[in-house]
Structure P
Amino acid sequence: MTNDVAQSEQPEWLVEAFARYASERGDFPAVTDATTGESLTWAQLWHRAELVARGMLARGVRIGDLVSIALWNGVDFVVADVATWRVGAVPQPLSQKLAAPEFTAILEVADPALVVGDDALAASFDVEMVSVDRLAEEGASYEGELPVVLSPSLKAPTSGGSTGRPKVILAGGPAALDATTLDVFRIFSDTVSLVSAPMHHNAPHMIMFQTLARGGHAVLMQRFEAEQVLANIEKYRCTMLYVVPIMMHRMWNLPDDVKSSYDISSIATVWHMGAPCPPWLKQHWIEWFGPEPIMELYAGTEGQAMTVIGGADWLSHYGSVGPVVAGEILALDESGAQVPVGAEGELWMRRTEDRDETYRYLGADAKQLDRGDGLVWESLGDIGHFDADGFLYLHDRKTDMILIGGVNVFPAEIEAALEAYPAISSSAVIGLPDEEYGNRIHAIVQGADLDLDDVHRFLAARLSPHKRPRTIEVTDAPLRDDAGKSRRSALRAQRL
């Protein structure tokens, strides 16, 4: 399945666009921390970013260097991003929640010229860091030139799916506007985006800087709170919302009188991605917001290819993540042959010849396939199938698939059934060793006052016998990371 997104021949650099917005839209808000109320206009953002950029130059940051940014969602994160692009360097968002060995392992791979953080984090990880405030102070006394330069790479996030040595995904394209992608994402100069997921993950980071790329207003939350999201939509008249399915679940589970008490009519677009969304939950969101705003994207951070689907098309292709709109995706069997329409296969992607290189790994090699066609195919490990209309349907990650007596079982399907049970807020399904069948299905759930016998009866009406969990465990421990991705591999390892 193929489609291509054309690229502008001479796109405007991000730093050129930001300077223009500071001049043309100087008094308009650029970024707001909804948690603290701190806000910067476009003129203020550009002024502060230039001070911080000078501080980065004073510390030796140069074109093409990586700058690791270990900050919570907030104004300083955005200032650090813009300042990094201003000196031609590459922002490398980094989670503050990592264990110290993971944090330092990523720094070893990234080899950044600078780590932006705070004193407490520096002490915790025993890593030298500098704050945005300190960089601004040093920049105020820096007497060197600050030329307008182009960063050769837009971003360098870490992989959310890494379970071994971490890898950094260096974007293949420079820090420039991509008008076609901005149009696909429905981002315009009057866009007000609400981002409550941590921006050290690729998708929320992307929504933030794409909003700025068009001169819009990015509203950030330091942490997700279901009702507060609705309150912020009303307060800031947000037109775009980014969510992952676990957020959608928690927002939908709010009492009806709470959901109806906020004015969310300003929302024109809701983007969800990052994890499979149970069809029943998406159906509720379409009923809540209407089909037109609800948009879903499937792609990897690597960006070789992607699919997009709107709510109306989803209703006629129930459960799909849409047709391919960039690059090429094929569903292949174990021999590398394309499977028939409707048959499941591992999804292999490639960028098409007229698209520039989309990424480069630091610290890892891509999983590639030689099909004898002279093309480079890569896999993210997902399983899915295409229908006759070219719409893709995801099943699960190949590495998470459970083999029960020779039959493939996909955890995501079982988790969707579990989370349809009103008292279950989140779930993870794993395979544990079984002498007779090889594996048995074990469900781990979060919920209050659960009647497990009733849960089993609920599942019996929705799942075939071989898909039903043999055992169900109730826990308060996190089942997903803060990007909404399941921690199945780690959860299984803890129980072996």
Structure Q
Amino acid sequence: MPERPLDDTGFDLAGAAVEAALAAGATYADARLVRRRSERIAARNGEFETVATAEDLGIGVRALIGSSWGFAATSDLTDAAAAKAGAEATATAKASALVPGKGLELADVEVRQDTYRTPHEEDPFAVPLSEKVELVTGVTRDMLGVDGVAVATAQLMFWDTEKWFVSSQGHRIAQHLVETGCGMDATAVGDQETQRRSYPQSFGHVETGGYEVVRRFDLPANAVPIAEEAVQLLTAAPCPAGEMDLILDSTQLALQIHESVGHATELDRILGWEAAFAGTSFLDLEQLGSLRYGSELMNITADATIPGALSTFGYDDEGTPAQKVDIVREGTWVGVLSGRDSAHLAGLPPGGMVRADGFNRLPMVRMTNVGLLPGEGTMEEIVADTARGVVMAQNRSWSIDDKRLNFQFGCEIGWEVVDGERTRMVKNPTYTGITPTFWGSLDRLAGEDEWVPWGLPNCGKGQPMQVGHTGHPASPGRFRNVRVGVKG
């Protein structure tokens, strides 16, 4: 499809903010002009529920003095307002620098003048609203038509973001990012319980790309099957309790990665700079390169270049190019999620993992596509190789301590495995573990054909809170001798 041009106006305004920050005394400054548009279309029980649209446009500018950043933002798109924001950012940095601290330096990155656009076939905002409304109302009608289903919901989610980035080091980078997602769920109500099934995953699934993403996941073809499973769960047997093999489908393994690897390896948490929402980390930089995080099958990368994955882009919000970074290699912790300041402090190259939730938020370390590289074979081959265990799919609940060590997860659905065969469906499946011990028990991974770059659009971090879009590629995997069927 034809692309509208990313013109130079954004560069001019961002440049005015940077020049004003430097004139006020900043040793480094950068600015982003961001135009972001979003749309969410939702239906419930066969009826159209809402179309929620939002658009924001403004400039955010950072200024560095000594040990301190300053930040300011404005939605007034005039040269005078941009310059005022730059001066305010420097004033904040000066005030913060009155508290003694070691001066911050930025890890080197190549200065670029470049443009990046998300490859996509069909602009989701150009698809007729009537078509999108009919899709979500139609699938909820189909799910509600299954006897026993009490509530059926569906939603479509779209984001269109343009960014112009300018730094005092000479960066001039324009980006146009398009993100598209969908999701639906059915809730069945019994005498004393409710059961829920969702598709494609519990939180809705989002990718970089256009409306072709929605078409590929084919909600209408999956509506009745997931509704039937929700009803079947009402009379399913409880999850067995005890130590046994655990086979996680790729949607649940994606969340396991997010909670016990992604947040734990954010360098700002490791350094103690950030603790909101997800706490800090059990990791110590002195262990980098030696800590045993998991088994030799555990190979985790943070890769912002994967086509179609949710955290794929050209450059992060510091102008660092998208790249692939090893986080865990053959079970050993070898890398972190970092920005230019934290990376320099740790003596590491910057990973291009700093992003902000809109123009009026300070950029911070965020996960890119933190995923588990695939193994060999298929989910069914793993099942056939399992004497006793449980297959679990689709997250239902999660709990993890503020060091990212002790966790308990619940899933929507499970199946007992006996002598290499899936047998009965089980409900309310849960499992618990300690991060390095759990990952150390990983002994089978399905191959590339079942490897999916799942996208989570709702990762909270920071104060004021920022919502990040993170990717977590995974294929199904087996973990030996895990405690399952835990209560409370």
Structure R
Amino acid sequence: MQDKIADLQRRRATAENGGGADRLDRQRQTGKLTARERIAALVDPDSFDETGLFAAHRATLFGMAGKSLPADGVVTGAAAVGGRLLHLASQDFTVAGGSAGEVHSEKVADIMHMALKTGSPFVFINDSGGARVQEGIDSLSGYGKVFHANVLLSGVVPQISLICGPCAGGAAYSPALTDFIIQTRQAQLFITGPQVIRQVTGEQVTAEQLGGPDAHMLHSGVIHFIAEDDAHAVMLCKKLLSFLPANNLEDPPQTEGDRRVDANPALEALVPVEGRQGYDVRRVIAGVVDFDDFMEVQAGYAPNIVVGFARINGGTVGIVANQPLVQAGVLDIDASDKAARFIRFCNAFNVPLVTFVDVPGFLPGVKQEYGGIIRHGAKLLFAYSSATVPKITLILRKAYGGAYVAMCSKDLGADRVFAWPTAEIAVMGAEGAAEIVFRKEIDEAEKPDAKRAELIREYRATFSSPYVAAERRLVDAVIEPALTRRHIAQALEYLRTKREPRPHKKHGLTPL
């Protein structure tokens, strides 16, 4: 028996050593952690239960016969993070460049199915040169199994991708099918590499310009967080998981939280009464949530809208807010997509939604119309209307036109709508409306400018006041800014047992 145990220990040590000491050292010299070091940084000590350590490929062509690839280039298993079950896969770049062959991908798909069976989140740490070309179509079949598993898990358990190295070609579609992507500064994520692009189109582009984190945060909107290095990526992943339930049948975790209910007069000074003055809505959010702690998602993409996670009285909430600092908080194609996806995630995982509204409308222009602002804006309408989680809306200042409706108005199913006294709820701004409604009176007046100012005040008092909306029960309460946290916390508590049956159907048809 001792001989057998010694043989097992030798085999395990060899497999756990990945591509060998030299390759592991080279990995570290590039500023990256190894596959197993990433897992160790993420999970609770001594909690990792590995599966498939001795998995081996079956390829025999192109020099693969008898070639040893420890764990077939990917480490898979279950562990605890903060005492909660998690399933994960971590690609090992030191083994054949982390290339994905048949067995490699089957290991990933199998551990994803275990996440589905146990109702636990799945984390995939990507660091791979792509498909293992020596295995041909078998490697592509493996990709297909992973993609299919991604879709089965979608909306059932949270899925998080960490991009810690290259992730190219077909491999990029698995992260795209997950809920959140965290990309490090050292990583590249793209479908077609720079060399191929240069050959086909003649465009001169670097890997960083094409698939670096800034490219995907600022332009494509593919990723959700940028990490400075692997350790930072793991930290972001842990924090993100702390907000989320393990699966769609659970509520988000409840923490001790911040039990403040006293007034916060500082909120009164954050939003200028003058509608043309900008301000940072994140300061308003911080003044309402627990411990000023707000985890913003996709901070660099479509910054005219802000989304992210926070807690109120210890319970997770999803925040959606117009950002007046950027384009006055207008809704455009990218902002609509960004918010709609986030809302859909929150609804799938029982996260209540709190919406802060200060929106002048949808962005006009030929580029927006040709780009499909109608279709993209409809995604936002669809997402809010289909959400059955508690929905609380706070109108801070402007709420004009169709954008007022789109930002979770009462008619889209908001459970509580609060408004500050500064709120203006109308078809359009009083200045523009007065020019249309009172054009004749202004033109015929002895002093047109004075008459215009008078009629603007009249229009605002008649149609734009929050009290007009309150009279029509489109606003539940006009509240003092200092008491905002108290009102939202109380509404969340009262809505904790909310149930909202919907018509039976296979699924709705989002205007994709």
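A short reminder: the numbers here are calculations on the coordinates, not readings from a lab. Just so we're clear, the structure is a prediction, and the values are computed from it rather than from any experiment. Cβ atoms are built from the backbone, for glycine too; each structure is taken alone.
The figures follow:
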quantity	calculated
Top of P, Q, R by distance in nm of label points 7 Å out along Cα→Cβ at positions 124 and 244, largest first	Q
Answer label among P, Q, R for the case where P(r) over Cα pairs in 5 Å bins from 0, in percent, for residues 332-411 alone, calculated from the coordinates, equals 3, 17, 26, 25, 18, 8, 3, 0	R
Entry that produces 16 once relative contact order in percent (Cα under 8 Å, 6 or more apart) is calculated, selected from P, Q, R	Q
